[in-house]
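Nothing in this text is a laboratory measurement; each read-out follows from the coordinates by a stated rule. Everything numeric here is computed off the predicted structure, so don't read it as measured data. Cβ atoms are built from the backbone, for glycine too; each structure is taken alone.
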Structure I
Amino acid sequence: MSKLVHVIVACAENRVIGRDGKVPWRIPEDMAFFHAQTSEQICIMGRICFDTWPGARRDSRRSIVVTSHPLPSSPDRSSAPGTGDFPRAATSLAGALEVAESTPGEVYICGGQRIYEETLALNRPLRLHLTLIHADVPGDRTFPEWRGQPWRERSRREGADANFRYTFFELER
């Protein structure tokens with residue numbers, strides 16, 4: 001039996017998730033949620049996401065990086081306690097999911113754009129943890145259109161900070 005795949009993302013109403021290799025907002029409540037959800041779990045992500053997110057190697061995350069290049073071994077890539085031989089590289093999303101199936105923990109898809117696109121195209125159950133930021137934000141990376149898919153809403157919670165209003169959704173298909 002395949003593990004349930006969790007997709008975790010924050011995006012603006014216009015689907016923007018990134019600009020110039022960075023998240024184009026700072027929402028502490030969303031970051032705390034993201035880190036709490038992915039801590040000690042399997043995190044699948046693309047190479048840019050991995051290279052720009054230092055937390056990918058902390059909190060006992062077992063990171064699987066989808067990349068066509070080997071991950072260099074260096075002091076900044078050292079594994080956290082309990083992560084064994086992670087981070088690991090996979091040449092495709094399918095390869096990353098295969099590694100994840102044999103690894104203890106929940107599977108979280110953490111980005112970027114191409115990995116999200118491939119994941120939402122899969123014919124398998126998904127749980128989407130979506131922080132929808134109620135604004136149009138300029139950016140160069142987007143989350144695929146999810147609104148036309150047959151999601152069932154499991155929960156929602158409103159939030160706001162000094163700059164944005166947002167809603168935390170948990171959807172399942």
Structure II
Amino acid sequence: MLSETTLYFRWVKIITVGSLALMSFLIFIGNTTNYYANYYFVEHVMKMDTIFPNSELQYRSIHQPWIYHAGYVVIILLELIMAWFCILGSREMFIKRREPAAVFYEAKRKAVIGLGIGILIWFTGFEVVGGEWFAMWQSSTWNGLESANRIILFEMLVLILLFMREPEYA
């Protein structure tokens with residue numbers, strides 16, 4: 001039998017992964033029901049039309065609308081896939097919450113995949129590609145780095161939490 005403390009640790013893991021699933025799903029819903037709200041963000045970042053006027057990085061800009069749409073659709077699909085894996089992971093952890101540590105540990109697999117997809121979206125996509133390649137950090141109007149940082153921070157903290165061992169007292 002597991003201790004109450006162990007169950008509390010597991011509940012926190014289940015709830016935080018479920019919360020990230022909800023966040024990602026709500027972002028997906030917002031991006032599909034109000035498509036152009038964030039499409040313009042993607043467009044302006046790729047156009048690089050609001051970065052420093054004399055930036056020597058402007059050769060990286062893209063001016064084909066189909067690429068803006070394709071990039072945005074990929075982001076939206078990844079948000080949905082992240083939500084799906086986090087829902088499955090949270091559900092699996094909930095089902096296995098009273099099982100021994102090894103069984104509960106394996107139940108985290110889908111949650112870890114979901115968090116990895118989230119890191120791919122907001123770190124690789126926004127921080128690396130948007131922030132560095134398209135110099136989003138130079139824009140005062142189309143700069144999503146602060147929002148991306150907030151999301152990445154929570155994802156990383158939850159990922160660390162998932163791998164923390166909880167005590168198993170008989």
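Given a computed value of -22000 for helix-only ellipticity at 222 nm (-39500 (n - 2.57) for each DSSP H run of 4 or more, over all residues; to 500), which structure among I, II does it belong to? Among I, II, the structure yielding -22000 for helix-only ellipticity at 222 nm (-39500 (n - 2.57) for each DSSP H run of 4 or more, over all residues; to 500) is II. For FRET efficiency 1/(1 + (r/R0)^6) of positions 133 and 157 (r between Cβ atoms, R0 = 30 Å, to 0.05), the calculated result is 0.70, so let me know which of I, II that is. Only one of I, II returns 0.70 for FRET efficiency 1/(1 + (r/R0)^6) of positions 133 and 157 (r between Cβ atoms, R0 = 30 Å, to 0.05), namely II. Using the calculated result 1.8 for distance in nm of label points 7 Å out along Cα→Cβ at positions 5 and 141, pick out the matching structure from I, II. Value 1.8 for distance in nm of label points 7 Å out along Cα→Cβ at positions 5 and 141 corresponds to I out of I, II. Have a look at I, II and say which one yields 19.1, 66 for Rg and Dmax of the Cα atoms in Å, as calculated. Label of the source structure: II.
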